[in-house]
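Undergrad: Next up: some structures, all given as structure tokens.
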Structure P
Amino acid sequence: MNENCLNCNKVRKVVMIGCGFVGAACCFSIMQSGLFSEMVLIDSDKAKAEGEALDISHGVPFAKPIKIYAGDYDDIKDASLIIISAGANQKQGETRLDLVKKNISIFKSIIPEIKKRNYKGILLVVANPVDILTTVAIKLSGFSENKVLGSGTVLDTARLKNELGNHLNVDSRSVHAFIIGEHGDSEIAAWSSANVSGIPLNKFCEMRGHFNHEEATKRIADNVKNSAYEIIEKKKATYYGVAMAVKRICEAIVRDEKSILPISSMMHGEYGIEGISLSMPAIVGKDGVETHVPIQLSETETALLQKSARTLQDILKQNEV
């Protein structure tokens, strides 16, 4: 770790702020991963954090050694990674953007606590609307932009790969495609750059006997976009999928993998977008976001991406930090 990043920190110490469904599921997934040797749970309800820490710690004998405990903001100083999942949950009938006011207010209480302890590590935002809250976290913290990232469309992209894998009857890990833009209703499936093991998507579809590309891509994109609403309708909350997505991002950071993931980070002119965090493919490693990765987009996809950015910017302007 370089001096400006995590040199003075415990590289294998992680902090979770917010121990609701998402936070607890993320902690459980991270505990199983073996990535960290110390995990601190912080919640406004201290008893909830204590209960989750105790419950999850009982699985440690079946995993790798890790110290898990409930703590407070004084425990964050030497952590390498803080994950923020604290926030109001998306309810049935709500969009992610409906959560803006409530969760910006929560971030205004959390981020100053982190900042005043001279924290030097990386912030990973998971709470929704994740793109807006990543922008808010950057502004409130004053941290280097590369060290503040959101979980973005990592989960949406996994959902897309899963749908395509099922459609084509191939291993979803052989599918290379991204959901970009807002983690929400204006998200875009980047079909122009999609492929299966290097074979353009439409050509591979035809190899598998699928020729109605327009109908199929629309159906698959809609399924991906609406999957969270379907899960919330059926079980009131989503948390397992995002927990796996968060674990994957943690892997890229802790192992300095320089993996390309569609995380949420600040845009500075890419595709004509400026001053808002957006979910786009980026190289992720030990210092957070290394650089955005340009992918092939059609004129229509670029226009939709710019529209998605404007939607987020308009919402943010109405809720000035």
Structure Q
Amino acid sequence: MKIRFWGVRGSIPCPGPNTVKYGGNTVCIELRIKETDRLIIIDAGSGIRELGNFMLGHDLPKGPINTEIYLTHTHWDHIMGFPFFTPIYIPKTKLKIYGPVSYEQDTLEKIVGGQLTYRYFPVREAELGAEIKYIQLKEGSFDLGDGITLTTKYLNHPILCLGYRFEYRGKVFCTSYDTEPFQNLFSTDPKDPSYDEAIAEEGDMVAKEQNKIAEDFFAGADLLIYDTQYTQEEYESSKLGWGHSSFEYAIAAANRAGVKSMAFFHHEPMRTDEQMDELAKLFCEPDKFGPTKIFFAREGMEIEL
């Protein structure tokens, strides 16, 4: 498996002189199986535009493009690049789009393809050249063919969001974003009028159980891509419930789960290259926090498993 990062930011694209090193596009990951040149795309943030342009030179000369996109969820920073993904305008392109749906009665097609209406965009979905199929995903295990197994896991985010675990020839590649640690939602302060000791204890137990299940999902991964938008101080001060994790929590979870290497991902859009370099010095020193190898994902970075 070869993994390439085409977009690594969260929330909103942030191009400019302060984000050149790590990149300013929102999330998009290329997973390619070298033996069959099969391409799997994870998320369609603004980074998918450059991936699409690359595919025109690399994939299209070999024949019509036939690929699949796995969306972790449908927040806009994860789907906003779709209208600019050039292969959807090319006849004979075949594209399957997988993802979770949880918002009222809207289908995946309405949420993603609905960007291509005159209200938002000068081209309508009906005018596209590609053959596109939308498939709703839930938790489970799936045989993707070519020896690839996919396991999906619901994460902790304000909208239904899936983590993906791809396994191929003994190697494991996992995504765990957008997510934050499960918390006890009940009061644990005995002075609070709503405090109930039994309920507080049960809330703690459930949160610990769910966090353990999440760690079991990416246990032993050769590469884990993890949501680390905040420092622990930032998270605790004002970001609880926003659906994103801290560097410190991710490091501890990865080490507990025996993860071999972990990429910090979904970078805070306000974070400059200089600030991220400083965070890399703090968190990415080998063996400082445990055996898991830790690094910041950057646009254009390639990793082979």
Structure R
Amino acid sequence: MSDCLLEIRDLKQYYPVRTKEQRKTFVKALDGVSFQVKEGEVFGIVGESGCGKSTMGLTICKLIEPTSGDIIFEGRNISGYKRNAMREVRKKIQMVFQDPYASLNPRMSIHDIIAEPLIIHKLCRTTQEIDARVLQLLRQVGLDDYHAKRYPHEFSGGQRQRVGIARALAVEPKLIIADEPVSALDVSIQSQVLNLLSDLRKELNLTYLFIAHDLSVVEHISDKVGVMYLGNFVEVADKYSLYEKPLHPYTQALLSAIPVPDPEVKRERIILEGNIPSPINAPSGCKFHPRCRHCMEICKQKAPERIDVDENHFVYCHLYGADGKLKK
């Protein structure tokens, strides 16, 4: 795809662990994930805690090295890049972290926090240029000039997240990986930060990989959504197809849990049985089968292959045939 900015092929992230019997095994945080993100698009990733969403973001940034698979950014496979080669790439891929209280150095002023990437990547030649750029970035995210002299503990959670966004914008990236950027904020502040991200996307032609567990938040900002379960995608579609016609039983259960503000609207609530299995000892076949109300014998034995329902919608489920239609 000529307009494809990021392509992930069979990405795996395994962490070695030892069991009580001192037997070495692996936590399969990512177990063969593949997807594409077009330039200017917002690709949302949702799923339960522990499904591998944050690991995905850290691996794509190469803050942790992938076990295997390809990370193709702007047509280049960066999965094997070492530290020096990644320095240039990291100017184009930036991350906004989940916890604005932990992601900012409490010993540094806001000016120094935002100026740090400018100095590291040598984007400004003089102190005056750095100062002017820092103030420009603060205004861009809705903060005032005097905030530059303050420290993180003097800010609210929403303001801190704005500082984190300004720091990410400092190097003029093409792709921003936002790892649950509003989950630690009050609901009223969440909408402000989401609107800011949307405005910045249009103004700067940014591409987002937006990670969240709140489906209503993802619906608000995303163009395409991928639903993850235990290290794999179970369904990927544009947001209109996914929210209006979810195909995978897991997606259907997640969407049924979204509160409906209109009391007149009745929606079937799908209750999932049991808990998410351990990624150390994942179920055979389809990983979702122990909790699926449509479980068949083949689900326990064979992992489902990708079924393309249409050009922008695919699902991994034995309920659907190769033609993308529900089996009778």
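Taken together, the values in this text are just the output of simple stated rules run on the coordinates, not laboratory data. A quick note: this is a predicted structure, and the numbers were derived from the prediction, not measured. Cβ atoms are built from the backbone, for glycine too; each structure is taken alone.
Undergrad: Starting from the value 2.1: which structure in P, Q, R was distance in nm of label points 7 Å out along Cα→Cβ at positions 213 and 277 calculated from?
TA: On the way: P: 3.5; Q: 4.4; R: 2.1.
Attributed to the structure labelled R.
Undergrad: Out of P, Q, R, choose the structure whose coordinates give distance in nm of label points 7 Å out along Cα→Cβ at positions 101 and 117 equal to 2.4 when calculated. Walk me through the numbers on the way to the answer.
TA: Values: P: 3.1; Q: 1.4; R: 2.4.
Derived from R, not from the others.
Undergrad: Something else: Among the shown structures P, Q, R, from which was the value -8500 of helix-only ellipticity at 222 nm (-39500 (n - 2.57) for each DSSP H run of 4 or more, over all residues; to 500) calculated? Intermediate results must be reported in sequence, preceding the final value.
TA: On the way: P: -13500; Q: -6000; R: -8500.
The structure behind it is R.
Undergrad: 1.16 is what came out when Cα Rg over 2.2 N^0.38 Å, for residues 77-268 alone was calculated for one structure; which of P, Q, R is it? Don't skip to the end; give the middle numbers.
TA: On the way: P: 1.10; Q: 1.22; R: 1.16.
It traces back to R.
Undergrad: Hey, another quick one. Ranked on Cα Rg over 2.2 N^0.38 Å, which label among P, Q, R comes first with the largest value?
TA: Result for Cα Rg over 2.2 N^0.38 Å over P, Q, R: largest is R.
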